[in-house]
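Nothing in this text is a laboratory measurement; each read-out follows from the coordinates by a stated rule. Predicted model, so just to flag it, every value in this text is computed and none were measured. Cβ atoms are built from the backbone, for glycine too; each structure is taken alone.
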Structure I
């Protein structure tokens, strides 16, 4: 089986800092692979808040966003108290969604901890079906 390759975008749209908590650790005493996905979710939520949205369920008063797939490439360990810089960008737009591209970098060592992508589509929760990306939201992402 071939290794997953995730290309980083030319520019990231947002970055934030995340401090590793004891609950992020596994029995190997480093951040667990399952917790990386939770850290990425936190980066995405903070990104939406930075754009003025309360959460991922109400984008432009029209639709919400759901994650359809995820891929993570682990690069190095992270430990209790480490501060990670979480970066987020976008790629591969279509009518209904796009990919978020993430990079987690250890602020203290400058080592890349992980890179990832999550496929997203926009969803009309009232109608229970996928929906087009709101144009005003898409314009915010393509600035």
Structure II
């Protein structure tokens, strides 16, 4: 029986939803799906989407460390599939976003690159270019 994969949607806590939202929309080409304004008139929460991949952005419900801009690298990376990674890479570069990890075809069959958002979340964009039966792991790597 074939199952439809469930979607996992990360919820990134940040001090300024507007700053994060604007980066994803203006620089990475995501679309605003929905948002909620807080009592102070600022975005409390929103969802951005690109090619069906959603990311939730929100102010933390209680004070917490690490929600400020440039708080350093985050302990989670987000891996987002795009239909044409080469074309998308060119679009991201045209928008002036620094590429952290260069566009590369990986041994496991994905072609990918990464960027950091204003809050230090690493976002990987990928396209699968080889099936699992075509990959060849490097020496010393054992697949199980």
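Comparing structures I, II by mean count of other Cβ atoms within 10 Å over residues 37-44, which one has the largest value?
Going through I, II one by one, mean count of other Cβ atoms within 10 Å over residues 37-44 is largest in I.
Of the structures labelled I, II, one was used to calculate relative contact order in percent (Cα under 8 Å, 6 or more apart), giving 21. Name it.
Attributed to the structure labelled II.
Suppose you compute helix-only ellipticity at 222 nm (-39500 (n - 2.57) for each DSSP H run of 4 or more, over all residues; to 500) for every structure in I, II: which one lands on -3000?
Of the options listed, only II reproduces it.
Distance in nm of label points 7 Å out along Cα→Cβ at positions 5 and 21 was computed and gave 2.9; which structure, I, II, did it come from?
II
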